[in-house]
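Please go over the structures that come below.
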Structure I
Amino acid sequence: MNDAIGQILVFAVAASLSPIPIIGVVLMLAGPRGASTGPAFLVGWVAGLTLVGAVVLLVSGGADLGSSSSSDGVSWVRVGIGALMLVFALRQWRGRPRGDAEPEMPAWMKRTDAFGPLQAVGLGLLLSAVNPKNLLLTAGAAVAIAQAGLSTADQAVALAVFVVVATIGPAAPVVVHAVARERAEQWLTDLKAWLMRSNAAVMTVILLLIGVKLIGDGISG
């Protein structure tokens, strides 16, 4: 199981550092119901990661990815996911703000401070299970777990490790807000501004590195 966990950590850290979910959490924390919407977002985020991971593991179990006969198929899956990540990395970089231009905030972000707990849960689900970049990261981690040939219990543990590590990034502002709400306001504002400016660069680097890694793993397989 240690080998599987070592394989998935890179995916988990990438999902954890994804700027958009963190920005969404920070914006909700700044709203009048931040004390409830922040934790609610994390519930949706964890549920989405778990759902996608479990579905991929079930499908992979039916395909018996842990067997040697399916190694070529797994290698092609890795190459395919890696190629998609390179495509997303290119799109992210081409869409970056140029010069002194301010990054444009997506329409849904402008409404997050008015979200209630149910809307926050839904947003967490969307950003973890439907957002293409995070969907690919979770799918890549689940394929790595399935290929390790673990028991069902060990697969569940490995997936839980992925979900916990992938949640650290979005959870950090919620914890800071709960522990030191008054002092956290300026820190969260600065964090949001930096993430908005750096989103394209951060995601480009993350997707590029993981995409190259997956393609390399697939070719060597």
Structure II
Amino acid sequence: MISSLSTGNDELDLRLGGGLPYPALILLEGDHGTGKSLLVSQFIYGALKKDNKKVILITTENTVKSLLEQMKKISFNLDREFILGKLYIIPIHMEGVKWAERTARYLLEALGRYMERMKKHYDIFVIDSLTTIAVYSTPSVVLDFLTKCRTLVSEGKMIIITIHPHALSENLLINARALCDCYFKLALGEMGGKTFKIMEIIKLKGASGPVEGIINFDIEPAFGIKILPLAGANV
């Protein structure tokens, strides 16, 4: 049975038709700087603070310390949840180390096995981002991984994945969209000389209310995500 999880932001919940469907496989696609990690932080914050879920987060762009500090700068203080073990962060980030292609191509398979082995220890599994992990994987390995995610969702888990454009071939992306429950595409917009972030809701199954097709937002350090009532913006 599909229910809803709060993002921790009432206005964002409203525009998403009541929050995020749960369980679900969620895919966020966007270039650097379009707000993927920001949205992921918002989703994690809501899941931990509002719905008392357990989260495992794979990050390819931060250390544990830098990620927690980064979250605090936008009012998402999750130190307590981290200390209590409700938020488990795994950094795949080794500065100055070049991965051998032969080794890296097995990383996605190893991640899939880890997600299966640890499924009793999390409600939500977040991968930010899949691009680095899947860079040397074959299309069949990527599809096998997404199918495994689909199976975990059928067992009551939420899987959230961020990815950069062109990280997957067009055919593979079409398959990924078909497998996921929610597909959000992010970009940058501009109005009056100011830039902001745009989330296009391409696919969202299981919403309990009406869903807005496009959500404009920006970051407010003292608040987190701030929804912007903009129209006619240039992408």
Structure III
Amino acid sequence: MIKLFSYPRLFAVADNNPFGLKVYAFLRLCGLPFEHAHIFDASQAPRGQLPYIVDDGETIGDSEAIIAHLTRKYDLTLDADLTQAQRDTGHLVRRMLDGLYWVMSYSRWKDPAHWPLFRDAILRTHPEVTAAGMEAAQKYNFERYHYQGIGRFEPAQVYEKGLADLAVLANLIADRDFLFSAAPSSTDAAIYGFLANIYFYDIDTPLKRFIVAHDRLARYCERMQALVTR
């Protein structure tokens, strides 16, 4: 049995981290049975990062490595019909999402307009988390943002980066049901992991306002949510 270890849920999503939700969505789209363990402590995870899986005693970390492992081992066909050009586009989109991660994280932990709402939502939903623990995590994230670089920008400049990424996604998805065709791919699982962690949050960030204002992205989120939660 596959066991997925990832961060706990928040609002309407099964994982409040986009990379864990990406793996969760992939597993659901492929119909693979798995157990889902929600944890906050990543100290036992490979490289100290969530998500990771344990599959027949083998531990695999990193969302891309997890999906590659599952695809090989279980002969999964979610991406089997993609052309090479579509695979290349998917790779580029997933790398872009890695950059969007920093903007999304900044909107929760760094932006003073939204940090109290995020903090209170975590404390309200997960009583085992303490206010002191959230403050320690915020301090840790501030250091990450500084060394990554995004923490050296003003909020408006940070959001400009993320909104540009969302505009690309809106253009790529256009009026299709999913990124490449009428059926979802592993890249759709990745996109959902990020968009759902913005759109379904009860926190009105500039990122969420963009998705709400672009109906094609909002419909896409609803469509993917229905698939992975059915």
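Summary of computed values
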item: Origin of the value -9500, where helix-only ellipticity at 222 nm (-39500 (n - 2.57) for each DSSP H run of 4 or more, over all residues; to 500) was derived from one of I, II, III; result: II
item: Which entry (I, II, III) yields the derived value 48 for relative contact order in percent (Cα under 8 Å, 6 or more apart); result: I
item: Given 11.9, 35 for Rg and Dmax of the Cα atoms in Å, for residues 168-207 alone, calculated: source structure among I, II, III; result: I
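We did not get these values from a lab; they are worked out from the coordinates using the rules stated. Keep in mind that what you see is a predicted model, and the values were worked out from it rather than measured.
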